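The data blocks that follow each hold one structure.
No value in this document is a laboratory result; all are computed from the given coordinates. Keep in mind that what you see is a predicted model, and the values were worked out from it rather than measured. Cβ atoms are built from the backbone, for glycine too; each structure is taken alone.
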Structure 1
Amino acid sequence: MTGAYLRRIDRSNGAINAYLHVDVEGALEQARASDERRAQGRAHHPLDGIPFGIKDNIAVAGMPLTVGMQVRRGRIADEDAYCVTKLRRAGAVILGKLHLHEAALGADSDNPWYGRCHNPHRTGYTPGGSSGGSAAALAAHLCALSLGSDSMGSVRIPAAYCGVVGLKPSAARVSQRGLVTASRRLDHVGPMARNVTDLAAVFQQISGVDAFDPMSRSVPLAHTERARERLRIGVLADAAGHGVDAEVVACFERSVAALQPMFPRWQRVSFADVDFGAARRAGLLLCEAEMNLVHAQDLAEHPELFSPSLRKMLGFAATRSAIDLVAAANLLDEAVLKARRVFADVDVLLTPTTPQPAFAFGTATPANQADLTSFANFAGVPALSLPMGANADGLPLGLQLLGPIGSDLQLMALGEQIEAALGYSAHPQVQ
């Protein structure tokens, strides 16, 4: 299996630029060790021998840890991130490091230092970001599974654009140790896969308390799957009023209509009391402010190795006061309270993942791109994106499922049912 993926990478990665580094010798060595375990009857985990790609802001010992930044080119990680350690214990094969937006602060994967990562469904179009390489590699069959990170939608946006599946887990459920920080409050390591069943297998492996991560804590998971007739399904009301494109709204409503016979209890959920734009700007400010601290030495010594756009974003945060930052954090607390109200009335909330499909490089990145995904980061709740169909041009569109904190497994169990009911299968041009 590993050899087949390496051959595909050699053949197709040049077209989409999903990998920044491929560890051919290391991957083959890991694969041989897995084969030996299987031959001896010692391979007891479903991930044993399965090839993974890892976003290049997650540390893998002996591999680059660039975070998509020129100033970090050539830096090698000394040890594995905790989530990678857990994958290795399960026998996973690490193929290499995947493309991302510069500093993981953006969502189009148009990286000025490492080139553009292209959407396998249409070259010249964004795969989303910042985990663009994680989704593009999956969609193009250049890995079996991948890890990304999600601070305001960076797993789910590319999952939607590339027609794959991505999870932002409940806050604190997956360790951040070994992830280069954007915002400790908002960051989540999240798995990506081509189907929900595989996604759940990865989540169960990487989740759990890490005693050496101050952000990690015990988040009990609800394991009992509720019967369909008891599930209370919430649907975002007035998606168009929140800036969702007409073709996305139409696909979303078709999907809801197709699912209604399966679940008898439905209701519309209003978000008219939520200013998505203001919350998005507050979340971005917290990321920019913390990244000033994370990258302080590099920025002071080599500002020319930061792109003008990144310098501008970090520079803006540097001019804000402590009061501004507290106000931003307080604004995000409103999402926590909104989520509590929503999930007192419904068990799961359905929304489009993104307000638009993938767009061509060279066009303006939509300001509202992360409006529907960032709410889950602000509230700390789990959120799953899975394909729900395509637009008239054949570009995939995503359906987002959100649930209360700790409902990750229940959300994925429901996702499996929805995935089967909708029956959409994406067919990328590049693979």
Structure 2
Amino acid sequence: MEGYGAANWSLFAAPPNTPECTSLPSLLDTIQRQHAAYFWDGADVATGLPYDRRGTKGQVISDLVSLGGVGFGLMAIIVMAHREWLARERAASRVLTILEALHKITRFRGAFPHFVKASDLKTVPLQPMDDGADLVETALLVQGLLCAREYFDEESPAEDNIRERVNQIVTTVEWSGFVRPKARPSLFWHWSPNHEWSLNLPITGWNEGLVAYVLAAGSPNHFIDRQVFQLGWRNEGKYRNGNSYYGHSLPAGLPYGGPLFLSQFSFCGLDPRGLFDDHIDYWDQVVAHCRINYEHCRRNPMGHMGYGVYGWGLTASDGPKGYLVSCPLSDVGVIAPTAALSSFPFLPDQAEAAARAFLSYGNGRLWGAFGFADAFAPAQNWVSNCNLAINQGPIVAMIENYRTGLLWRLFTNAPEVVTGLTRLGIGRRQHHRAEFQSASPPEGEGCEQ
């Protein structure tokens, strides 16, 4: 079954032929700027921290801040400054405000919790016994912090201060302290001073936790042994897959790949082009994961309304009954725009088709104060009324990586990352078969918001 194309989807119209979105560079400008506004206009006034959720009309839904969302927000601010949508001095000032707030948050072995309140910066448990550190959220935050440190490299009081404050945070994360004693060597996701290792969740691949292992291996003061990566993340090779789904061989991970964020969050900073080790080629992994997700929606074996070459993208998102995790093996008909849009470096043509279709959906029904709504379910005529920080940020970052490779370059050149990859035995081929295509606009081109 090939599924429903645009002609079968009554809520689809032709993509808008508006001047600001006719060319691909202008379309990408529009999408990046609107989603980046979430982290600028939509951030907490006092701290600069982005809320975990905001309404599609701009309203604050809750006082929660996710620390991973802060990392993605830092990346978005860098993109705004790089594209001169924001003066570099203003960007640096906002980053310093965020850093000041981060230094006030209680840390656990140097790591941050999953959630804090914007109002008082107190830890808020994600789940019972989660009143301490969340190592993956910390890694996603540090990913953004290192990008900020590498970007703000000029000699000025503000940028000197940024680099100093980032280093104070990064060097004090006790990565090796999250290898649980007397357990199989692995980084563990959670640790609490009250409940210690009670959640008992090792970070085992394939998932969004890869960046945690790279940062842990590259730590100057608290680095892990390579054996922790081998036994914990790679599980002695058991994380490999090797099966074919919809005609595409998947090197590692769950059957059909799982939700797309598993292969997107770490690679907002890590450049997968030519990256390989003795088990897998990382570019092949992320491209195959995207292709399988796309093909599942295109072929639409569940017969969901709206799926096809224009309607695709399954990942974790808001849903009609609350937060859910969508993937080919758990497909309830909910499409999340971040899944397709964050795939621009890997499937640019399919991502562009989805982006133009999302704009036309329901005569602009998906488009709001901060870009596309977090998710929608065509068969239920449902559109989310909110945006999520952890889905907003990868859209901005991954489109920029497609256009210029900016965040890939910043993060991958950080000394901690260079050291971490080397210690883990992850190398880079000089000439990779996947060509990188830049969609950077000619000078002076763009759309005003």
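When relative contact order in percent (Cα under 8 Å, 6 or more apart) is computed for each of 1, 2, which one produces 22?
2
Ranked by Cα Rg over 2.2 N^0.38 Å, for residues 201-344 alone, which of 1, 2 sits at the highest value?
By Cα Rg over 2.2 N^0.38 Å, for residues 201-344 alone, the leading structure of 1, 2 is 1.
If we compute FRET efficiency 1/(1 + (r/R0)^6) of positions 41 and 329 (r between Cβ atoms, R0 = 41 Å, to 0.05) for structures 1, 2, which one ends up with the highest value?
Largest value of FRET efficiency 1/(1 + (r/R0)^6) of positions 41 and 329 (r between Cβ atoms, R0 = 41 Å, to 0.05): 2.
Taking 0.10 as the value of FRET efficiency 1/(1 + (r/R0)^6) of positions 73 and 265 (r between Cβ atoms, R0 = 35 Å, to 0.05) derived from one of the structures shown (1, 2), identify that structure.
That value comes from structure 1.
Using FRET efficiency 1/(1 + (r/R0)^6) of positions 161 and 185 (r between Cβ atoms, R0 = 35 Å, to 0.05) as the calculated read-out, with 0.40 as its value, let me know the right label among 1, 2.
Attributed to the structure labelled 2.
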